[in-house]
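Structures given as structure tokens follow.
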Structure I
Amino acid sequence: MVVFTEEQKKIALLLASKPKALEELQQEVGLPFDELNRQLKHMLKLSLLEISGYPQKYSLAQRVAKKLSERKEIAEKDKFVLRLKITVEAQAIEETLLARELGKIEKLLRQEKDFTIYDLFQEKVIKEGEHYSAYLDANLSVKDFRALMHLIFFYGPTSIEVIKPAKTEFSLDDLQDGLMDASTMVQNYNEYIIKLLNKKELEEFHKKILG
């Protein structure tokens, strides 16, 4: 999955409307010539940009332009405010099992009525020692605080980045419902762990959790 720098994001957004010459981009992006040239070369190397015409103009690669158009269309219909980027990691002792489980997770995420999926990318399975590992990267929005708690406890993302908004509010009912869901999930996990561990193992587990 390609990760854009902030400068590359700005360049991509400027080129979303129409192709631009290097001088135009420099004026609008506000980067020194050498730095802008470096960013453009990197984007060309990744096949994110194309060059055409005379004088030469930069434009987004067709697949990138299509993806931006799709995202814009999703955003126009999306009523949810809280936008996130998450990573869900998984491991297994069998490659086919791991790929199948990640496929199930992807399917479940796409079926969630309280999530809006903008992008969902599944990394190829790699072997690490005796285990196989892979991850899902998702760009999505969630309906409310309760949906956020569901995302965290049900899917267990290893990282969460809030894209927007810079500030938000939750209703009292939404906050209460979300906290009750979280409390129930923690209690269920706790009961499950108690059944699995003996007294000594449980004490060691609590020490690790509580520091």
Structure II
Amino acid sequence: MGQVKVELSMSLDGFVAGRNPSLEEPLGTGGERLHEWVVRLASWRAPHGLEGGETGPDDDIFAESLASTRAVVMGRKMFSGGSGPWADDPKADGWWGDDPPFHAPVFVVTHHPREKVEKSGGTSFAFVTDGVEAALDRARDAAGGGDVLIAGGADVAQQALAAGRVDRLQLHVVPLLLGGGTRMFADGEPQALEQTQVVPSTQVTHLTYLPR
């Protein structure tokens, strides 16, 4: 049986996006720097149709997750940056064009219904209007025993953690102080975690936890 896993890059002061997100800067001021560690990796570049890239411990961690993921759950903000009716969303088709890098079924948590969208390379986007847990149920079915990745944003991850639906939490902590933005952990009930792995490198530290 596959796992439900949360994997997000986070600043040292606890933010997964910076202040003032926009269409031009969807991760807010300075937020793109959270992902500089991953875009240089060979295992990230290949699904995006790019050659080359670095190998090593960071690449091994990302490649392992990529290989085990069979379905993805994300929030509306991660899909398009919008929040209202689809007709008013300038990025209603998503950020990734006709050949997104997921190569798996993606379930988008939203308040606004929409027909499923099929893309090239095995990626599809289904839009789930009855909550995070319903999206996770559908993703588990679609994953066929593989892992379900909660790719973001923070609100979706927080809801899944609060509902006890996360089997593994992996934070890629970047040595960056954003000073504000979207917090990974908002106010909520106390929750104990078991730390199972710490993998450091010069650009990021990978922390893996099991929720108790």
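Values as computed for the structure displayed
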{"read-out": "Given 2.1 for distance in nm of label points 7 Å out along Cα→Cβ at positions 103 and 127, calculated: source structure among I, II", "value": "I"}
{"read-out": "Which entry (I, II) yields the derived value 3.3 for distance in nm of label points 7 Å out along Cα→Cβ at positions 111 and 167", "value": "II"}
{"read-out": "Origin of the value -5500, where helix-only ellipticity at 222 nm (-39500 (n - 2.57) for each DSSP H run of 4 or more, over all residues; to 500) was derived from one of I, II", "value": "II"}
{"read-out": "Structure from which 29 was derived, relative contact order in percent (Cα under 8 Å, 6 or more apart), options I, II", "value": "II"}
{"read-out": "Source structure (of I, II) for volume of the Cα convex hull per residue in Å³, computed value 192", "value": "I"}
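Rule-based calculations on the coordinates, nothing more; no lab input. Quick caveat: nothing in here was measured; it's all calculated off a predicted structure. Cβ atoms are built from the backbone, for glycine too; each structure is taken alone.
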